[in-house]
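No lab work stands behind these numbers, since they all come straight from the coordinates. What you see is a predicted model, and the numbers here were worked out from it, not measured in a lab. Cβ atoms are built from the backbone, for glycine too; each structure is taken alone.
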Structure 1
Amino acid sequence: MPDPRNEELQALVFKNRGALLSVPAALLAAFGKPSAFSVAAGLPLALAGELIRCWAVGYSGVTTRGNVVEAPKLVTAGPYAYVRNPLYVGNFITALGFAIAFTGKNSPTTKVALVGGSLAAMAAVYATISPHEEQFLRSQFGDEFDQYCEQVPPLIPLAEPAAEQAGEWTPSVIKDAESKTFATFGAMLVLLALKALKA
């Protein structure tokens with residue numbers, strides 16, 4: 001039987017995931033020392049991660065932005081045919097890209113601390129909220145979700161998509177669903193540019 005205290009913690013972290021994940025971004029902005037090479041190496045990764053998010057959001061819709069877990073239907077098409085958590089995969093790639101971009105001129109020790117700390121913070125948040133999300137999906141979709149979990153891994157994408165897929169690509173939802181993410185991405189670009197000019 002699930003521990004109610006653990007469920008409360010998971011729900012709390014889920015509700016505040018944006019604020020929690022802003023902490024490593026703020027540390028990068030405060031202590032990072034970008035170089036031309038690190039920016040050139042990191043930004044394509046950051047953009048690739050955001051494109052993965054947009055691909056996923058086009059299938060999952062605006063429900064990904066809520067303070068509580070919700071899913072009117074089980075989406076298993078698009079990126080969800082390769083991996084169960086494409087939003088997390090996209091976020092990790094974006095975070096890695098920005099961490100690389102911001103730390104080009106930092107000492108090796110500081111660079112490891114900033115990059116490793118950023119990714120570790122994300123891993124801790126996602127390790128807490130992923131079971132919370134999956135418990136909800138299992139309660140909503142039962143055997144259908146269990147079968148999906150058997151076919152599709154949580155984080156390491158399949159080389160070929162799963163055969164059974166459900167869901168439609170609706171790019172019109174991306175603007176509303178990703179407005180906060182676009183704003184955050186833009187703010188990070190501005191901070192990166194300012195830091196690069198000072199470096």
Structure 2
Amino acid sequence: MRYRKIPDETIRRLPVYLRGVLHLSEQGMESVSSRKLGGLVGVPPWLIRKDFSYFGDFGTPGIGYGIKTLIKQISKILRLDVMHEAAVVGVGNVGSALLSYSGFGIYGFRISAAFDVDKRKVGKVRSGVKIEDVSTLRGVKKRGIRLGIIAVPAAVAQQVADEMVEAGIIGILNFSPRYITVPKKVKVITIDIGMDLARLPYYLPCG
């Protein structure tokens with residue numbers, strides 16, 4: 001289902017809300033107010049209500065939001081109600097950690113393919129996924145893989161991104177500390193831990 005233009009900030013917060021209500025569901029709760037959910041995820045209640053209002057009326061006055069309804073609706077909006085296959089390129093420290101992370105399944109993701117340029121790694125199995133030669137990356141399209149994860153050094157990140165686009169990848173999660181350019185039809189989200197860490201000292205007390 002397509003919605004009217006939604007602010008990117010709202011889309012960024014939806015997974016935060018989903019994680020919160022999943023936690024509440026595990027505790028056996030059936031409903032939650034915007035105030036309680038806001039306290040759990042660190043978002044003002046009025047902003048939660050505003051974000052949800054873009055997609056319709058999820059709540060009931062005096063009762064709040066049904067936990068099961070929120071999980072279903074947010075998952076549907078984010079298209080997490082079906083399993084998405086992803087391929088990671090680069091099986092070093094970051095790539096290996098991503099392969100071993102078991103939390104992706106909750107959000108409907110599975111890393112089902114891994115690629116590397118190192119011949120010593122090719123053919124080995126990491127966390128149940130066989131590492132393939134990066135030269136065979138184009139084959140992911142036939143396997144229904146549309147999401148890619150870049151976990152390679154900055155010097156080759158753009159090249160990998162280009163190869164992913166040629167392979168039919170339309171969504172890229174970039175862990176490389178480099179800005180990459182792709183066609184407009186491809187969405188890129190960059191996670192740069194170094195840059196985020198560089199912001200922290202500014203907030204430390206002087207002296």
Computing mean count of other Cβ atoms within 10 Å over residues 8-15 for each of 1, 2, the value 16.0 comes from structure 1
Value 2.1, calculated as distance in nm of label points 7 Å out along Cα→Cβ at positions 32 and 112 from one of 1, 2, is from structure 1
Across 1, 2, mean projected area of the Cα convex hull in nm², for residues 16-87 alone reaches its greatest value in structure 1
Note: P(r) over Cα pairs in 5 Å bins from 0, in percent at 1, 7, 14, 19, 18, 15, 11, 7, 4, 2, 0, 0, derived from one of structures 1, 2, originates from structure 1
For relative contact order in percent (Cα under 8 Å, 6 or more apart), structure among 1, 2 ranking highest is 1
Candidates 1, 2; distance in nm of label points 7 Å out along Cα→Cβ at positions 40 and 184 computed = 2.9; producing structure is 1
One of 1, 2 was used to calculate Cα Rg over 2.2 N^0.38 Å, for residues 72-119 alone, yielding 1.34; that structure is 2
Taking distance in nm of label points 7 Å out along Cα→Cβ at positions 48 and 168 for each of 1, 2, the highest value is that of structure 2
Taking FRET efficiency 1/(1 + (r/R0)^6) of positions 56 and 176 (r between Cβ atoms, R0 = 41 Å, to 0.05) for each of 1, 2, the highest value is that of structure 1
Note: helix-only ellipticity at 222 nm (-39500 (n - 2.57) for each DSSP H run of 4 or more, over all residues; to 500) at -23000, derived from one of structures 1, 2, originates from structure 1
